[in-house]
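Next up: the structures, one after another.
Where a number appears in this text, it was derived from the coordinates with a stated rule and is not lab data. Keep in mind it's a predicted model, so treat the numbers as computed, not measured. Cβ atoms are built from the backbone, for glycine too; each structure is taken alone.
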Structure I
Amino acid sequence: MPLEFYKYQGTGNDFILIDNRREFFPKNNTKLVAQMCDRKFGIGADGLILLEGHSDLDFRMVYYNSDGNLSSMCGNGGRCITHFASYLGIIGSDTTFEAVDGTHEASISVGVVSLKMNDVRAVEVHPGHLYVDTGSPHHVTRVDQLQEYDVFNTGKAIRTERYGKEGANVNFVSKISPSEFGVRTYERGVEDETLSCGTGVTAVALAMYESGEADSEEITLRTPGGELKVRFKKTGNGYTDIYLIGPAVQVFKGTWP
């Protein structure tokens, strides 16, 4: 049976979206997910997302990394599935849905999606880096000459040597101004640099504020794939009312195979 899919991207972080409300997709077939995400022999994507029904909320988001395995929360994926739900007529301008890390709220206006992330209890400050869990684990470190930095090899080494088999995403950051930062991210599961990472830029924004590098509770993050904004409120040791804001774009529709 051919699978109908939609290709989406959010600041270059690209996904295969499938309406699985009838639960026809073989969810345990990791090989199929990896084949579909393959950039040489498949559709090509950083991940695959299923939109499923939910008894109480608007829908459920099920996210797979491009290696075929179920993964932790994906911020740009959450923004793209919100756009997809709007396109399908499931929601209007506002939604509440379930993801792997719990319930999320989101709104969409003229292709720009504002996604509420979960509260962050604390940002861990270590010598030379910070660590933040924004639904996915993130290592954050400041670097000079971000554009020339060896993100792939350095990120891969940190991801495996410091964080073991489970791994973590690794973000490299340069300061443009107290409210604007450049970010490049090595993502576990993709095992490569991606053009953008939603939970990653969220982690960077909180880490830069925690370290005193940022002076605003709304920060602009410039990634290779485009610009995102993160808005939040500092509360004691943690952060609340965290929003990831940016574009979500439907690129094309197709069937597999």
Structure II
Amino acid sequence: MGGLTVFSALSRRLPDEDLLYLGDTARLPYGTKGQETIIRYALQATEKLVERRIKLLVVACNTATAAALPVLEAAYAHLPVIGVIEPGARAACEVSRTGRILVLGTESTIRNQAYARAILALRPQARVTGIPCSLFVALAEEGWLNGPVVEETAARYLAPILALPPEDRPDCIVLGCTHFPLLAPAIRAAFPFPLDMVDSAETTARAVQNRLTASGLLNPAPRRLRRFLTTDAPDRFARVGGYFLAEPIPRESLELVTL
């Protein structure tokens, strides 16, 4: 479901493009699964989208990007493939003044250290700290975006960072899961000191626009087709998806598929 934050950012930045979204709700969450399982799921989801003749693939999930991006690029060499990690890492390197960068993500993304590798490749002297925040995913999908439960969860996850002396504090935080932008106000409020926040959804949308422009693949005529595929519980997808898009998902735009 979190990839809908990327869908929303793409929709705003590329209003004339047709967008097809696949949410693998039957097998979520990906963030607690092993790498081989995530790769298998990502290949199956990509094949379903390729059947619909897409011109560019966005892996709108940090966990799937960390585990499966090189495999997808090799398996679909004819297709431009963009993940969410490199654009977020690049933005963090650009905005951080001190090079102390905090990444919040799922258990799998943090364990994989994909953000740390991407950031250090661009800025070798950076100091990257990763914190797995898996409960944020459930809170976002329940629509619990503020209040005592969210505040306490954020405080517990971020306690090690808040305990650091001022000279060791990060000045940039990367929302390394596509669910987390919904909780951005609560996450920011947990910090008693200022920092910049990088939303990988927005940075990915900018990367997609740049790739389409450079490749001459921009849609020449406005069409704005919006379609959603889900692998389970379409009614729940439409309800929860409304939290992420801040607008209803028409039932007629939603299709149940099997991977």
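General observations
- Label whose coordinates, when FRET efficiency 1/(1 + (r/R0)^6) of positions 93 and 229 (r between Cβ atoms, R0 = 41 Å, to 0.05) is calculated, return 1.00 (choices I, II): I
- Structures I, II, by distance in nm of label points 7 Å out along Cα→Cβ at positions 29 and 221: label with the highest value: II
- Which of I, II leads on mean count of other Cβ atoms within 10 Å over residues 13-20, largest value: I
- Top of I, II by mean count of other Cβ atoms within 10 Å over residues 101-108, largest first: II
- Comparison of I, II - label where relative contact order in percent (Cα under 8 Å, 6 or more apart) is highest: II
- helix-only ellipticity at 222 nm (-39500 (n - 2.57) for each DSSP H run of 4 or more, over all residues; to 500) derived as -14500 - corresponding label from I, II: II
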